[in-house]
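Taken together, the values in this text are just the output of simple stated rules run on the coordinates, not laboratory data. What you see is a predicted model; the values in this text were computed from it and never measured. Cβ atoms are built from the backbone, for glycine too; each structure is taken alone.
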Structure P
Amino acid sequence: MMKGLFLQNVIAVIWDFDRTLSPEYMQRPLFEAYGVDEKRFWREVHGLPAYYARAGVHVQPDTCYLGHLLTYVKAGLMPDLTNARLRELGGRIVFFPGVPELFDRLGAILRQPAFQEGDLRLEHYVVSTGIAELIRGTAIADRLAGIYASEFIEEPAMPGADLSGTPKPGPISQIAGFLDHTTKTRALFEINKGVNKHPDITVNDMIPEEERRVPFRNMIYIADGPSDIPSFSVVRKSGGLAYAVYDPVSDEQYEQAVRLHETLRVDMIGPADYRAESPTTKWLVLQVRRIAERIMEDRTRVLEGRVRPSPTHVGDDA
């Protein structure tokens, strides 16, 4: 504590997106804008692994939808779909009740004088298998310290192209990068080590845990389903907290969350309702405050251990 690279004064709240912050898949506004049958699209996506397997090709079930979106663009079903258009459509994504207000409510905790003195900071991240540009267009984008999600290239650089210039705009045509449910854990380590804030650090660099920017014990990971078990495990194993949410109107999602809790995958479960009176909000407020108090207590112990009292005059009792 208080040595090495970072002050470790950051608390990170890390969010999944679909069915965690939003009751819908984030791609819904995209389908609606282009008149694409959403159910048909996902039905096709779910059939792709078996379809391509018959040609001896293995595709990732988590992310093959990205290539299928590009197929729709190429087929003229989503003409002129650019990154700017994706960001615009992100503004139509709906959230569970209380989402923007919760971010402000949690931030207010660290504005208390006791925590301001320690320069404690709260950072929110989204780590998602969804599309980064859609998230960048949402109402919460300006409250996020980072977004880890899939991205597209518009006009690719041709062989022999002058790479000193700026890429040309155009419809999306290639996948720039993606996250699946396993590689989401890589994003957690990037946040942990400070890669997102310091480009000279890479996720593979050796940094002692006690010197990393955001120790896992300062993290809370919030998601909705079994696909997030790898991320739940990484955070909890290293001393952080994991919370599973469920749509209050879905008995199936509730049972799923209960199973996660019963099998010790998460610390607690609650409804994806982020209004002030919600048990989810109350739990998050409590845990952010507890983490902040522990950081300050740790600092006090370090200070007391390093400061030696100065000599004092010895009284003459003779």
Structure Q
Amino acid sequence: MFSVKIWGDRGSMPVPGPDTVVFGGNTSCIEVRCGKRLLVIDAGSGIRSLGDWLVRNELKNGPIDADMFLTHTHWDHIMGFPMFTPIYVPGTTLRIRGPVNFEDETLEQIIGSQLSYRYWPVRQDELAAKITYQSLKETVLDLGDGITIRTKYLNHPVLCLGYRIEYEGKSFATAYDHEPFINLFPTDPAHPDYDPLIAEEGNLAAKEENERIESFYRGVDLLIHDTQYSAKEYKGGKQGWGHSSFEYAINAASRSGVKHLLLFHHDPNRSDAELQELELFYQEKIHGKTPLQLDASREGMTVHL
């Protein structure tokens, strides 16, 4: 069995309420099952529901054992960790991996800072679970049991990793929080700092980095990609914020031979009605033009690979 379940798919902050019940209001948390192995990607607010489900349904079969992979340490991707019930249950084993930025703090210190009396009534050293931490860079991990994980740096204001998981001949990848690389040098000849050679080098560097990203998830059976904005919203003042547009993600996935694309990291201001309209619009737009299957991510959705 190789499956992916969405427990949280909202970007930036949780937005519970009547306008988000279809697609969900919790921030990112993805459950991945590779046979008997449990992998969790991100610890946004959606991880609370995952933890409660695990305790209700799987604890009776033995202690919870899981590998957790963090894409990055922005708060919306780690904020649910203090409410992940298994960390308070004796016997739980949790291996947490993720990128660490330029700060002097370790991954354990960054995650653990939420578990201090300043923010939370339980301190990190009071948790019942056995937790280990590992800082990740671009690498290839052999988790055993036939599971291989590749990591790739994405384009975000802090170090952020995409994950590609391969198991039993199938593959699944994440590419969020991410925006396309662009040339940072002036390209307008009228600009006082314009240099044609530097402008061309900038264009080439951005093109190469975008090709590396597409190569990372080329041919995967399932890709979960950042689509927080429309192209109009992105160009209207969101460049540099670290998120992609629907149009970019769809075109890149199609070029890369992705079989199934899930639109993810929904803008917190986007209602169910708006997301349903956008999903239908883009499904109709690509119909008959590409074999790519396209859906907007929904909390509770499970994809079997």
note = Note: Cα Rg over 2.2 N^0.38 Å, for residues 61-100 alone at 1.26, derived from one of structures P, Q, originates from structure Q
note = When P, Q are compared on distance in nm of label points 7 Å out along Cα→Cβ at positions 21 and 197, the highest value belongs to Q
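Who wins on mean count of other Cβ atoms within 10 Å over residues 69-76 among P, Q, i.e. which is largest?
Greatest value across P, Q: structure Q.
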remark   = The highest value of relative contact order in percent (Cα under 8 Å, 6 or more apart) among the shown structures P, Q is in P
request  = Figure out for me which of the structures P, Q the number -11500 belongs to, where helix-only ellipticity at 222 nm (-39500 (n - 2.57) for each DSSP H run of 4 or more, over all residues; to 500) was derived from the coordinates.
outcome  = P
ask   = Hey, semi-axes √(5λ) of the Cα gyration tensor in Å derived from one of P, Q reads 42, 24, 18; which structure?
value = P
